[in-house]
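Participant: Please find the structures below.
Read the figures in this text as sums done on the coordinates, not as results from a lab. Just so we're clear, the structure is a prediction, and the values are computed from it rather than from any experiment. Cβ atoms are built from the backbone, for glycine too; each structure is taken alone.
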Structure P
Amino acid sequence: MRSALFALFAAVGVLPLGPVALAANPPLRSSNYAIDVFQGPVLAPVRVSGLAGAYAPLAEGVEGIGVNTAAPAARSLYSTKYVDYDLSLGFTFPNSLRDTDFDNNGSVGFAYKDFLFTQMGGLIQWGPWGVGGLASLQNYTLGLDANGQLLQLSMTRFQLQLARALLDRELVVGVGLRAVSLGIDAGEETKSNLASMFGINVEAGALWTPLALPMRAALSLRAPVQGRLLPGSPTPADADGNVRVAGLYLPSSVKLPWEIEAGFAYQFGPRPLQIAWGPDREEQYRTLPRGKLLLTGSVLISGAVSNAIGFESFLSQQLERSGRRVVFSPRVGAEIEPIENRLQLRLGSYLEPSRFVGIQPRLHGTAGVELRLFRWSVFGLTSPETSWRINSFIDVSRLYLAWGVGAGIWH
């Protein structure tokens with residue numbers, strides 16, 4: 001499970017398109033609204049993005065935590081030790097979003113140019129058990145306040161999961177917590193908190209991995225989360241219930257919609273999707289054939305939220321309603337190894353719904369490539385047989401282009 005230890009995801013694509021003329025939205029004049037914390041485009045590590053986000057039925061490694069609550073206990077073929085682990089770290093930089101319609105509201109551009117998206121996580125497995133966590137952070141620099149202090153805003157989503165494999169490891173189930181927070185801090189070196197919001201709820205998931213069939217099926221259920229201003233916040237609400245910091249009317253709450261995600265995967269060719277656990281698992285893995293054609297698909301259903309606007313609308317302080325209806329995002333992907341033990345290719349497509357009235361869904365096309373390079377023990381830190389790889393992906397749609405590169409261990 002160490003393949004993601006050195007992986008680095010950097011979505012840095014740029015789509016040079018001009019702005020779209022839209023009717024101006026009225027400015028926010030109170031805190032009587034919520035933020036719809038919904039992410040339409042797939043922002044994920046390279047393999048997941050190359051498969052168009054259709055990763056729920058695979059659910060391997062830290063990348064699986066975001067799409068299936070059973071992921072911490074799902075063993076990859078190459079996981080052969082009783083105790084194993086995985087780590088992941090990724091970034092999205094400003095120029096990847098500045099000239100795109102990131103939230104699919106029909107307008108090109110992002111309200112703030114100085115920002116950074118970060119995703120980090122890890123998991124540990126012991127026998128049939130697994131525990132893992134994933135955090136997705138959005139950090140923005142808002143500028144200087146009246147006292148000359150630098151103001152920074154952060155929006156973070158957390159997931160913490162516990163999972164266990166049952167029935168000879170053919171069924172994996174998991175439970176967890178998902179949370180959302182929003183905070184504004186002042187100062188560069190010694191930061192002082194000006195406002196904090198937080199909310200938490202539960203999630204659960206299952207993964208079926210029958211040994212007799214080259215297939216997997218997955219289902220995850222995530223309860224809605226509503227984060228509110230924490231008691232004792234340094235910037236309390238005024239008499240009208242409004243909270244204003246750094247010229248921004250803060251929302252009354254931040255809301256993660258409820259979600260249902262289901263998926264199915266099937267693998268053609270001599271290579272299996274799963275093998276039985278036993279003392280000879282490592283030797284069995286080393287002798288597995290490489291040929292395969294993996295087909296995977298999933299659908300993500302996201303619930304409606306009331307009295308909400310998008311995060312981009314919050315940053316620009318404009319009243320543009322978001323999340324008024326349930327939306328669906330179907331996703332399909334394929335992975336093949338045309339040159340065995342040297343090259344893997346991925347193709348995929350997903351439909352990104354819009355959370356805004358009058359904006360149509362947009363279809364994305366994705367592609368990815370993974371190339372095995374050479375063996376290197378990293379000065380004795382890994383096995384002399386460890387092979388390294390580089391990989392990349394591209395994601396193209398209307399008014400949107402992103403690409404990413406990564407590196408890690410070849411499996």
Structure Q
Amino acid sequence: MRTRLSMLLLAGLLAITSGYAQKKNFSYNFYGQVRGDLFYNSRANSEIVDGLFHLYPLDKKPDADGNDLNATANGSFYLLYSRLGIDVAGPNVGKAKTTAKLEVDFRGSGSNFAMIRVRHAYVNLDWGKSAVLIGQTWHPLFGDIFPQMLNLSTGAPFQAFSRNPMLRYRYTDNGWSLTGAAIWQLQYLSTGPNGKSEEYIKNSCVPEFYGGIDYKYKKWTAGVGVDVLSLVPRVKSVVGDNTYKVSERITSVSVEAHARYTDENWKISAKTILGENLAHLCMLGGYGVSSIDKRTGEQEYTPYRHSMTWLNVVYGKKWQPGLFVGYLKNLGAGKDIVGDTYGVGLDVDQVFTTNLQLSYVLPHWKLGFEYSPSLAWYGKETLSDGRIRDTHSITNHRILGVLIYSF
């Protein structure tokens with residue numbers, strides 16, 4: 001029923017858009033794609049969307065006889081990431097050019113698949129050198145430099161992956177570009193005592209902030225950025241039969257650097273991130289309790305730090321072979337952890353992934369295959385500061401076939 005209502009709503013929106021396509025001072029560009037993903041994994045993995053969005057292989061999980069329950073192959077075929085979108089150019093606001101974008105797919109949310117989900121929804125005011133964006137689009141840590149690959153993860157967990165509501169300002173002049181953004185959470189959420197939730201940044205009353213600088217020269221682009229996230233894990237604690245109001249906050253700082261080279265045949269890009277508490281970006285990260293007030297239960301927190309680096313090389317036009325290599329390392333927390341931890345993949349010491357891909361590209365069509373061995377290292381011992389020792393590796397072999405028709 002929900003799927004039928006979503007389709008009827010989308011049809012109505014398209015009909016309304018078509019009816020106003022000739023409205024004075026407006027122009028419209030309707031686009032979309034039908035995408036099918038056929039995949040196979042040699043074992044169970046940390047994943048999103050029932051396996052479509054692959055992150056890293058899970059550790060061994062022995063049964064009563066010592067057999068690994070996670071050493072079971074899986075695979076399926078989905079079209080959930082087919083999408084529809086419209087770009088709108090409207091009348092100027094003063095000297096500012098006005099544009100807007102609305103794009104949806106059928107990913108749904110949580111475990112509710114095959115429902116319409118908003119991907120992008122924003123308006124942009126452009127004065128030439130300065131531009132202000134208001135709405136939802138890619139997180140600045142995803143940025144303009146990201147891997148060109150077939151896997152829907154687009155490089156996660158080595159590359160940030162998230163679309164967020166934001167206010168973004170960008171200034172561009174003589175190859176230089178300055179970006180500042182205030183960012184909130186909606187579909188991609190931080191973790192905490194109540195699981196993944198918007199409440200931590202909502203109770204913080206402080207958005208996530210990003211500032212970055214880029215420079216473009218001929219075929220090269222390079223830049224750096226800083227991201228600050230401040231969350232409130234709890235507003236009350238319970239100690240015995242007593243409930244106390246508490247003032248808690250965890251603030252984390254992440255830095256990144258990126259570069260890209262492009263010409264008629266080559267696309268070479270790379271990014272490295274030293275991140276704190278980036279679990280809301282489909283990456284590994286989180287935080288732990290570093291101290292506890294014995295009377296009120298009020299807690300202090302320390303973020304986990306992770307180093308993530310990737311390199312992507314793609315060549316060609318019609319036939320496009322490509323290589324992606326990603327590596328991450330758990331660097332532990334800055335302080336000893338004395339209580340609970342909240343995050344994603346905090347029991348993982350390292351992850352290394354290689355993607356070998358080959359695509360055949362025609363106007364409006366793309367057919368591609370990708371083989372991706374992925375290794376994760378788990379340890380027998382976790383130190384007090386969150387670092388992991390005495391590790392062993394687990395490997396998943398992933399094969400992916402993709403067919404895309406774009407219009």
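Participant: Using mean count of other Cβ atoms within 10 Å over residues 308-315 as the calculated read-out, with 23.0 as its value, let me know the right label among P, Q. Present the calculation step by step, with values, prior to reporting the outcome.
Facilitator: Working: P: 23.0; Q: 19.9.
It was calculated from structure P.
Participant: Using relative contact order in percent (Cα under 8 Å, 6 or more apart) for the comparison, can you identify which of P, Q gives the largest number? Can you show the working numbers first?
Facilitator: Numbers: P: 20; Q: 13.
That would be structure P.
Participant: While we're here: Rank structures P, Q by Kirkwood radius over Cα pairs in Å and report only the one at the top, that is, the highest.
Facilitator: Q
Participant: Have a look at P, Q and say which one yields 66 for volume of the Cα convex hull per residue in Å³, for residues 116-163 alone, as calculated.
Facilitator: P
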